[in-house]
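Every read-out reported here was derived from the displayed coordinates using simple, explicitly stated rules and does not represent laboratory data. If you're wondering where the values come from, they're calculated on a predicted model, not measured in any experiment.
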Structure 1
Amino acid sequence: MARVHLKQPNELTGEAKAAYEKLDAAGKVTNMKLVMLQDYGIYKAFMGWYDAWESLEKTVGLRAATIFAHSVSTTNGCLLCSLFFISDLKALGLDPNNFETSENEKLLQQLGQQIVKDPTKVPDELFEGLRKFYTDEQIIIIVGFGAQMQATNNFNSVLGVDVDKRLLPLKELFKPATWRENIK
């Protein structure tokens, strides 16, 4: 259950109300977006995620982008975001908890995990591996998206944003990360 009280859509005003109406007309209202619309500036800042996603998808492809976002979200333990990417992996025909990765997808998974676990200790060897597939400009896009994804994870987890109804049947597929259990 969300930790904050939400205004109802009919209580939104100004730019937030206009943004809600646009989302509603397109069938794109989610619990996260409704929470963010409580402050239009926050909503606008986080909607930059979609621009970062578009750049990432153009850079690495849909499958690799989905694997990377799933890696960041599951390592960070964000139930809501993890379920979105579990849904997306299933739509790609993948078992979210058991799928084969290519070499570059494996590197992206490792980078996603490291961005969450300790971004100050990303091994040089990981960057050397990434450079086999991506330019520095492309690596900037990948890391930029990873940071945006982590911020989105943190927003949803800290506020306890409710899982969207369409994702509830997938909850059993979410395997919470356990790496933090050993941190003192």
Structure 2
Amino acid sequence: MLRRSQGGWVEVICGPMFSGKSEELIRRVTRSKIARIPVQVFKPAIDDRYAVSEVVSHSALKIEATPVADSMQLLKAVASDTQVIGIDEGQFFDDGLVEVVDYLATTGRQVIIAGLDTDYLRRPFEPIPTLCDRAEYVTKMLAVCHRCGGPALYTQRIVQSDELVVLGATDAYEARCRMCYDPNEPEQPRLSL
């Protein structure tokens, strides 16, 4: 006799900046809210670019979110009746996020994580690549290249900094295609119109 599984699962939405990852996370979580499924959304406390207690997409879509300092604080903040958990900017969490997400999924919850899978030098940006390996569903988003308009899979930093994490949006980064990406070109000349 076949039994329907009551287990949870993991969904990862990844890709470069400006590819619609947060927008897709908001869309999926909103569908669950419409279905009256208990949801919670979390974001790293470090990300206060648009709002402290909301996930806000570059296109200004937003949803209420709880800012947390790390993966253990996230785990402690999950309510017992929550069935769907949204996590934005997963690349800013510690590597413990992988175990927390695994645990939440094994307790029957649907966990949706959005984040960059590579950094501005095209290196794997943990913990997103490991989460992709553990996820039942992975959605790779593409942006539009800011240079040529083609499909962009990379994030180009356009300001000078050796730091791995520089919070910013169009002031610090552009989406680039394979042909337009240049790791040796950290600052691009800007045209004034």
Structure 3
Amino acid sequence: MYKFLATLIYLVTNILLRKVKVIGKENIPKNEAFIVTCNHRSMVEIIILAMALYPREVHYMAKQELFKGKLLDKFFRSVNAFPVNRANPGPSTIKTPVKLIKEHKIVGIFPSGQRADNAPMKKGAATISVMSKSKLLPAAYEGPIKFKDVIFGKEKCYIMFGEPIDSQSFTAQYKKNEAIEEITQTLESKTNTLIATLKHEA
């Protein structure tokens, strides 16, 4: 299901409508698994971020409330989403994304955990990066926040990728908890810089 939908949306937005502009593609790690993070204002950036990384697939961490009922559960899993209990995160919150990364897949996380620019970041992305020994790729989105505006509006969608953050360079200098804190602060700073740059670009 993911591949079909991703290809369809890619053709519509990138080729037919030419609505998506990707900046910093050279920063995307090649031939390796990584965690991609992004600011979160709506459902739109989830789709646009996936398009920016196409044809590689992104496995998104999503709140478990979306998976209620067999049909919704089946649908979201078919598009590479996996549930997380945000109120009471358990071991699977870490184990599932770490397993995906070890399978050479890309994991998508919205570290703020809520739909708002400049919201304080949680430590989940940094923790998973340390546990999986993988890089963090910071990204930012600027553009329409409603799907109808993506298709019918005149405003373009912008995705910008920053330079990857190598978690192992932090764990080599700090103890685990300190490394996670430093990585989170670095990720927040890089993301805010990307957001500010895109606001000027757009």
Subject >> Identity of the structure behind -19000 (criterion: helix-only ellipticity at 222 nm (-39500 (n - 2.57) for each DSSP H run of 4 or more, over all residues; to 500), calculated), options 1, 2, 3 >> reply: 1
Original post:
Rg/Rh (Cα atoms, Kirkwood Rh), for residues 17-104 alone computed as 0.94: which structure among 1, 2, 3?
Top reply: 2
